[in-house]
1. If Rg and Dmax of the Cα atoms in Å is computed to be 20.0, 70, which of P, Q is the source?
2. Consider the structures P, Q: one of them gives -8500 for helix-only ellipticity at 222 nm (-39500 (n - 2.57) for each DSSP H run of 4 or more, over all residues; to 500) as calculated from the coordinates. Say which.
3. Work out the source of 24 here, i.e. which of P, Q gives that when relative contact order in percent (Cα under 8 Å, 6 or more apart) is computed.
4. Tell me which structure, out of P, Q, gives 15.9 once mean count of other Cβ atoms within 10 Å over residues 40-47 is calculated.
5. Just checking, which of P, Q has the largest value of distance in nm of label points 7 Å out along Cα→Cβ at positions 32 and 144?
6. Can you spot which of P, Q the value 28, 15, 11 was calculated from, given it is semi-axes √(5λ) of the Cα gyration tensor in Å, for residues 56-151 alone?
7. Identify which of structures P, Q gives the largest calculated value of volume of the Cα convex hull per residue in Å³, for residues 112-159 alone.
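Just so you know, all these numbers are worked out from the coordinates, no wet-lab data involved. This structure is a prediction, so every number in the text was calculated from the model and none was measured. Cβ atoms are built from the backbone, for glycine too; each structure is taken alone.
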Structure P
Amino acid sequence: MKLPRFVLAASFALIATGAALAGNAGRAEAWLSGYYKDPQPAELPKAVSSLSRAGYFEGEGQPAQAIGFFSTVFASNPGLVDYWFSQFRALPVRHQRMLASALWYAGDPRGESLLREMSINSSPEIRDGIDRLLTSNAKPIVLTPVLSESSMNLQWGAFLASGREEYITNILAAVGSGQPGLNEAARISLAMNAAAHSRVMEICRVQLDKQPNEVRSVLKAALNEAELHRKPGSI
C-alpha cells in the first residue's frame, strides 16, 4: 500500500525526533556519569530535561542516585540554584520533588521551603513522606550512613558529582553491618562501577589492603568481576 506523502513525512519526522531525543538522553547520561572528571554545571538544566523525558529517573535505584548527585552539585553551586529551579518548572511534579529533596539534602533552606510548598497539594501518602523527611535533620550525603541499597545509591550519586573517595569508603563501611542483602548489593554495585570508572577501580584497589577480612573478601570479589566486564572505554 502506498502511503500519502504527508503520512510518510510525518513518520520520518517522528523517527528523527525519537533519534534526537535518544541522542540527547545519551549525552545527558554521559554528562552525569562523567561529571566528576569534567564538571559542567551550565549544562544542568538541559541535561535534567533530557533525562526526565527519557524516563531515566524512573529506573531502579535512580531516584536515590539522582538525589545524591544533584545534592552535591547544588551544594557546590548555591548561586545557580534559583535559576536552575526556575528551569525545572516544566518537569513532572515527581521530578521537581526529587530535585527539591536533593536541595534539602544539600543543607539549603530553599529545599525545605520547596518541599513544604509541594506537600500542600500532594496525596496523603506523598505528604506523609515529605513530612517524615523534614522531621529529620538534613545531613550531607557524606555523613549519611549506608543502611540500605537506597542509601548506598545516594553515595554513588554523590561520587559521580565529585569523584571523592569518602563516598566509596562509606559503602565499604556498611559491608558486614548485618543489614540483609547489603553485602551482595555492595559487591554488585562496586563491581559495576569499577568496571565503568577507572577512578572507582583505583580507589577499590587502594582500599583492598586497608579493609578488614570480611570487607576485603567482598571487595576482592567485586574487583575480580569488574576486571571481567571492564570496557576499553571506561572513564
Structure Q
Amino acid sequence: MIRVILLDVDGTLTRDRNTEALDPEALEAIQEVVGKYVIGLVTGNALIVTQALARYIGLPRGSPLIAENGCVLEYGSVQYELCEDLGLRDVALRLIKAIPGLKPTYQFNCRRFDIALWADKDPRELVEIVNEELRKMGLAGKVRVSHSGYALHLQPASSSKAVAVRRLCEIMGVPCSDVAYIGDSDTDVEVVDVVGYGIAVANAVPELRRRAKIVLPEPSGRGVAYFLRRYLPRLGPSEDRK
C-alpha cells in the first residue's frame, strides 16, 4: 500500500532533464491527489527554494520536504539538520580557485551543508576533477561528490537522500515499504533501495532505471503524471493518511 509519495524535482517534475521549467501536467496531477496521499519533495535544492516550490505546487503546509540532498528535513513545520557541518562552503571557494570555470550556483548563499557548484563540463569528468582536488586537500572519503545533471554537489559522505528518507519514515511513523519515490538522477539511486516503490522516469540515468521497481513509459514530468493518474489507481483506493 502506498501512503506517502516523494518526488524529486529537477529532471523529475520539470519538462525534461535539461530545463528548470516545471511540467504543468505533473503539477495538475499532483494537485489531483493532494489530500488522498501525503506528497513530499526530495531535492538537492536549498530548503528555502524547496519550501517555495511546495507552496506554489499546492502542497499543504507541513508536508514533508527534504532539501540539500538529504541534509535538511522539514515535516510538520519542524526542521531537522541531518548532516555534520564540515565547512564545505569554504572548501567550495577553494575549489573555485583551483578549477577553471567552476562557479557557485544562484543558491550558494542559501545552503549550509550541501554546496552546489556549476561548470560547463561533462558531469562525470567534473566529478573526477573535483574528487582529485579534494584528495589534494586531504578530504578524500569525507565529502560525497555527485552531479544531479543540473549542478555538482558537495556534502558530508555519511549523508544522502536515502538516509533522510529513512529518517522521515521514522518521524512520520510510516514503514518505508509504504512509500513511493520518483526520481531521475544518480542522487536518487540509493533511495529506490529504501522505499517500497522505487520509480524511475523514462529518461532517468541507466543505473536508476536498472534498480527501480517501476520504470515509467514517459519522461520527467509526464512520467510523474502518468504514475499519479494511470498507475496509482491500479493499487486501489487510498486510506486515511497521516
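1. Working: P: 20.0, 70; Q: 17.3, 55.
Going label by label, the one that fits is P.
2. Values: P: -22500; Q: -8500.
The correct label is Q.
3. Working: P: 17; Q: 24.
Computing relative contact order in percent (Cα under 8 Å, 6 or more apart) on every structure in P, Q gives 24 only for Q.
4. On the way: P: 15.9; Q: 25.8.
Only one of P, Q returns 15.9 for mean count of other Cβ atoms within 10 Å over residues 40-47, namely P.
5. On the way: P: 1.5; Q: 3.4.
That would be structure Q.
6. Values: P: 18, 17, 14; Q: 28, 15, 11.
It must be structure Q, since only it matches.
7. Working: P: 96; Q: 73.
Max of volume of the Cα convex hull per residue in Å³, for residues 112-159 alone: P.
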